[in-house]
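Below you'll find a set of structures to go through.
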Structure I
Amino acid sequence: MLLLASAAVAPAVAQAPLARPIDPSDTIAAMIAQAYRSGNDATIQAVVGVAKATFPDQTAEIDRLAAGNAAVLASARREDQIRAQARIAAATFFEIWKGELEAGASRSTGSTRTVGIYAAARLNRDGLNWRQRFTGRLDYQETDGTATTERLIAAYQPNYKWSDELYSYGLVQFERDRSLGYSNRGTLGVGIGYVAASGVSRRIELEGGPAVRRTDFIDQGPRQTIAARGSLSARLALSPTLSLSQDAQVFVEANDTTATSTTAVDTRLIGALKARFSYNVQYEQDGSSGGNQLDTITRATLVYSF
């Protein structure tokens, strides 16, 4: 009976299907489909390149698969763009703002007692046709109860976007910096801006145009001038957690030239919180008095992005 049972089972075992060998075309299709599902152009390019190098005899099939997946991805991106534009169009003035808040403080005791605070805000609202920017910065320091640094700047800049690269701007700016020789300075300006580079990991903007400035100098009284303005704003992602930025602005006037520059390195700490190490330069050249003033500040601060 045992022999009969064994004989009955043997054919069934012998007829069990073998595992099918992996089909290269299936492997290629799975790789390419997964790459396009990621939505990352660099990943897509790398995977398609590896697939062609691994299966050189399947180049035509790889191109066909890539074209089909590219069409699906393009359609999904168009739908996402339409939904985003509808959301932006329906937003009120107080919605869709993005930006960052920065803060730092210092205190020293001993032969001299020094207390300093630093706070800054950068807000951006990117609409369909208009982009609005607000920046503000406060830098205050006391030494033995006397204010040695009292620097304030606030600026509002609306931009009208003619295309993805070209825009026109208006500028309203207020400054106060007694250490550089003036109590108040107001600026009104217009001009043209150009986005020289734009992408996930980088952005470079250049601006230029005329401006009218009124400065209340501490020793010389008020002065109103026409100035030429130029600015540079650059952002570069060095890694997923490390980025470099450069913001510079210069005003060239008949009797007074001023320039500011801030170079910063950001490193992500936790969630939306970053640590920032920055180097700021403030330059004031007063042609009427023949004086030049150059201030530099190196600081470490915390930044919250939203």
Structure II
Amino acid sequence: MIQKQDGFESEKLFIVPEYVIVEISKHPLISPFFITDIGYFPKAKYHYRERIEGCDTHILIYCADGEGWVKLDHEKTYFLKSHTLIVIPADTPHCYGADEENPWSIYWVHLKGAEVITFIKSFGLNEGLLQIPLSTYVQFSELFEQCFVSLSEKPYSQLHHIKTSQAMKFLLSSLGLSSIRSGQEERKKLYLEKAIHYMNDSINRSIKLSELAKIVGLSIQHLTHLFKEETGFPPIDYFLRMKIQRAGQLLDLTDHSVKEISNSLGMADPYYFSRIFKKINGCSPTEYRKNQKG
């Protein structure tokens, strides 16, 4: 069977020279997160790569078209199709290749630095195969092209490496936020959006947790768990924070009194309102209004 690492028509491929990597590894803004290799292989027939002991970089592979596969740690095999993404962690044995009948077109990046794995985990990019919405692809391809051009045309410029480092962080965070991990994740998102929409519509009054759970269609325990997992706060705490955020807008944009704002948000006791406001914002409503913004 024919196997190729590169050499595909219209491919893009750039590897940062080793001595440049040595230099940028010393820069405090670059060393935590930087690109060492970047490329695009269109219709990469016979593409195959195997690293028995892995490599010292984290590898991102985005399949834009066609099909292929990735095998990690001699065990789990993932089958990539159009608009799917996978991250191969550093030092993980792996091999991957294009489908023989419908070879993939892939964007790929090698990343290095102490912050890379934390960044990848924070956005869930280490959770196996991710489906990326088609709407995200245009933004992805444009940012990828900017990174490729910047590195390939100015590989010796530390400013360009700073730029591509930040651009790649933004690119990966966008992919992580827009990825569709599973039907369960989508349902969780819909439950959360429904709850927050109801909170917005009820911002001028009080609501009970049982009332919110009934509207969303979840048990109180399940709804509380979902909110803590996704926002870090129980539902009613999150609702109070929404009220205080709205109060800040009213303090900034109107001349309404603290009592009037408190009443408009369904909090009849202005002293209780002020205590909650100070607890969340670190200052009283009156002090907040005096602070210059912008």
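Here helix-only ellipticity at 222 nm (-39500 (n - 2.57) for each DSSP H run of 4 or more, over all residues; to 500) was derived from just one of the structures I, II, and that gives -8000; the source is I.
Upon calculation of Kirkwood radius over Cα pairs in Å from the atomic coordinates, which of the structures I, II produces 22.4? Working through the options, I get structure II.
Comparing structures I, II by relative contact order in percent (Cα under 8 Å, 6 or more apart), which one has the largest value? Don't skip to the end; give the middle numbers.
Numbers: I: 9; II: 14.
Top value of relative contact order in percent (Cα under 8 Å, 6 or more apart), among I, II, belongs to structure II.
Structures I, II were compared on distance in nm of label points 7 Å out along Cα→Cβ at positions 160 and 208, and the highest value belongs to II.
Of the structures I, II, report the one carrying the highest value of mean count of other Cβ atoms within 10 Å over residues 32-39.
Biggest value here belongs to II.
Taken together, the values in this text are just the output of simple stated rules run on the coordinates, not laboratory data. This structure is a prediction, so every number in the text was calculated from the model and none was measured. Cβ atoms are built from the backbone, for glycine too; each structure is taken alone.
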